[in-house]
Structure P
Amino acid sequence: MEAIPQSSLPARDVDYLASHGITVQEAERQLALLRRPPPAARLVRPCVVGDGIRRLDEDQRQRFIAAGKAAALAGRVSKLVPASGAATRMFQAPLSLATRDDLNTESLRRLAEATENPKQAQEAQAVIDLLDRAESLPFFADLAHHLAERGLGSDLASRWERPQAVLSTMLHATKGLGYGELPKGLIPFHRTPDEGSSRGHRTALEEQLAEAVAYTQDRTGRCQLHFTVSQEHESAFKRHILQAQTRLAGCATFEISSSSQSSKTRTLALDGQGNLLRDADGNLHLHPGGHGSLLTNLEEFEGDLVVIKNIDNVVPRRSQGLSAEWKSALIGLASELQQRSFELAAAVEGGAAGATREAARFLAAELGYPPLDTLDEHQVAEWLNRPLRVCGMVPNTGEPGGGPFWVLDSAFGPAPRIGPQIVEKGQIDTAEPAQKKILEGATHFNPVDLICAPRDCHGEPFDLARFVDPNTAFVASKKLAGQPFQPLERPGLWNGAMAGWNTLFVEVPLATFAPVKTVLDLLRPEHQG
């Protein structure tokens, strides 16, 4: 589709876009992608151990752990946690049923057994499981307290008599805890009966702080962390961070910053008729651009070796040892690869004899680049001078999400090359049998366990936008006030937004991966302790 000339956008739209930092040219680009979505990724084969995924033996692991701890002591390691996500999906099942006035034991069981609406049956069964095991929830004591205040019995005896009241007390602030209205980072994840928490539980955010001590603490006892938060919950986050810092004061000194997604990363959307979606006042609907929008936050953070980990992937403090060890190992490996890249870049730039050939061998052996038949000094130097990431990969157990693949990559050079990439399922044309077969052959899953090195050999932050593959943006299908619409989502932070980074995949134990996608996941053994 041809770019829309500026005159086709009403002056009001131009002014509204400008107020959010979005240029007309960027709006044109987004609309073109909405009208003609980018092509699907071209998978070549899955990355497996020995072919795209590195497995560390115990000697290597211990060496890299030592290197990672040394980097932390030198003050080079920090942690960035995307924490702006709402807990809506986590509580999707109870939220769907909490508004039903007819909800009781009998109606719940009828819904769970109904076959004409499988999704609703699944939600009803999830609510039944939740009520059955409510005493094991980390926030059970708080829930019982609020129910008692409402005259519903602190022992939850009324859960089967009035399940709707129990759910509303859990979910809505006006009636109780308000967990359905909070970001996931502020939800209690674990009980802490013997760990000194004044409330008897720890939130996901507090557990992330506790975990960071083991692999980010420098010689002065300082730990650097950055949380991305939504603007509407920024004040609540800051209050909670202060409380958590106080409780963990004996462990470390925390240097914590936060930021929100920039309004300039928001994207356009189409309505059900294919027109630009607008709000009730006639303004363009600008949709949050997905986690790929956080690339700007990462760049502005200006970290040296930055650990990125999802807010919901954290176990109780007493069980964090294995995860912390592997973080240190990945940090140490990233540090060594970064240092070697810098040394080779300096040698190539200085014209040292054999430097180009040695650099090409390093790129092929360590970072998945093809062997070069014709050695091009400028090309090798450009390949070396990129941000670096080392990504932990866990064995595939059927969890939803992306994974590591060898992909035909044409976004960063005149000739396509086959390179290692994290690819989300939504990027793959599963209607094509050959592509579906490759997807089904994947052995590992992306748990968002990344060590990023976003500075160049001179210590300056890279312009990370240069390394985004724009062809990995995608058009989502969502609903707003019950009506379908199609927003454009930016290339994902750990797939398309980092497509041009130098990448190494490393196998890590499945035990380091414990996400909480629904509230029932809090009842898994790894979160019960």
Structure Q
Amino acid sequence: MPTYAAPGVYVEEVASSQKVLSAAPTAIAAFVGFTERAPSDDPNDPDGLAPRLVTSWTQFEQLYGGFAKGCMLPLSVYGYFQNGGSIAYICRIPNSTPAGEPARAALPAADRSLGLPLVVTSVEPDADIQIAVSSDDPGEGEAPEGPSTFTLTVVEHGEAVESFPGLTLGSKDDTNAAKVVNATSTKVKVEVSLDDKVDLSAMIDVMKPGVFALEKAASVPVPVSGRQFAGSETARAGINGLAIADDVTMVIVPDLVTAARKDDGTIDLNLWKAVQTSLISHCELQANRMAILDAPPGMTPQQIKEWRSEVAMYDSAFAALYYPWIKVENPIGVNGDREVFVPPSGHLAGVWARTDESRGVWKAPANDTIRGCLDVERSITQNEQSLLNPIGINCIRPFGTRGIRVWGARTLSSDTDWRYLNVRRLFNMIETTIMEGTQYAVFEPNDVTLWEGVTRTLTGFLRGLWSAGALFGTSEDQAFYVKCDAETNPPESIDEGKLIVEVGLAPVKPAEFVVFRISQKKQVAG
């Protein structure tokens, strides 16, 4: 309390005991897998293992490169943004080692008839080097004297480290590019491959201006173990490295198929289960995110049923499994085919995000189309799904003119309280919101004023959810209750420093089975 000594008027600001809660984000995905290259934005993380935040496909390309052979993650990330996702973390796992050979590039001449007269090779193997070529133009209105010259600049990590002006391609000239550069450069070696009979004296521009990257030799693939996928929270790598990304709500591992595929084309199901078990354990431990799992490829409905029931045997409210794989357009140059089957998890994460944005996290992410999906690996009949749906396998099915739709919204839990995805994700959101939004109450006097303030804060938030359709009931009393009083906070609990609040919710559940009972209405004579 302030002390007043002099007469006058004083104004005091009193903090409100009621706060406003803002719903926690629900559609932030994390992808763990292989990429074309490692990001170079952090010198303390040269391998790019720590999670990076991206908000668009363009930003992903800038950090990790684009589509690449042997990498399923870029296709999944592209499908995520295509289907409505907007925020994602990327956690790269190295799956190759540098080739250990010099990088190389052939630079074109300004005159196409000269072809590629200049070949530049890095001195160090696997060097990240670019070559900038510019013409040494004479002053405006001045005619060039003798053969035209050019400047070759060596760029490393975005900075010019060496520059060689006044170069030519003439083999007998002292300004020959190979002679000048090779005599002093510590970064590159140059070779001029040009016929001595070519007359260069009349050419204004000998070399084509531009910036050209030296191409590295293809990296050597290396096997990736389940332990590498699991990673480490301490090392900020792999699945467990996502612990530092508190706002992640969905985790996807699309490159599991890349690592699990054997030389004979079969799938190592032991590795498949080991990685997915690690993923489920991570999500359960964090308790604020869901694992979106892919079924092994190539399985029939009978095989996937047996694998789910007898091999995988997952039982978790924090995981969802989708079957079968989907066909998407394959970027030109990747694997040689124009269409390719991919695990559906990345695209489904986008569908989840789209549903959250358009309807809310309480709406089951099902009965919606998958953008970019051309076909499914295997068509599922109604009878076949009747075997898969009860054991938590969410099917993706074609419906003719209604398109290819997600036709399931179940978790992998045997607990009926957490059967549906939207119920688990709604509670994840509410629990995170309450935990983050009531931090103000820590160390406040544990009395009636605090109890009433917390009650008003939570009631206002839950009333908004009920009004939006997230909670079931025709009145607030039916939809939720908040209890924080002397009954929940007896003296012994207060002495232990605890503030206990009871919250009860009636979540809406999806109409999974829509049943119309139809009968004949008999006309009574007379």
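Side notes on the structure shown:
- Comparison of P, Q - label where relative contact order in percent (Cα under 8 Å, 6 or more apart) is highest: P
- Comparison of P, Q by mean projected area of the Cα convex hull in nm² - largest value held by: Q
- Origin of the value 1.21, where Rg/Rh (Cα atoms, Kirkwood Rh), for residues 170-369 alone was derived from one of P, Q: Q
- Computed 20.1 for mean count of other Cβ atoms within 10 Å over residues 234-241 - originating structure among P, Q: Q
- Winner on percent of Cα pairs over 30 Å apart, for residues 42-217 alone once structures P, Q are ranked, highest first: P
- Origin of the value -7000, where helix-only ellipticity at 222 nm (-39500 (n - 2.57) for each DSSP H run of 4 or more, over all residues; to 500) was derived from one of P, Q: Q
- Parent structure of the calculated result 46, 39, 22, given that Cα extents along the principal axes in Å, for residues 418-481 alone is the read-out and P, Q the choices: P
- Computed 0.2 for distance in nm of label points 7 Å out along Cα→Cβ at positions 298 and 450 - originating structure among P, Q: P
Read the figures in this text as sums done on the coordinates, not as results from a lab. All of these numbers come straight from a predicted model, not from anything done at the bench. Cβ atoms are built from the backbone, for glycine too; each structure is taken alone.
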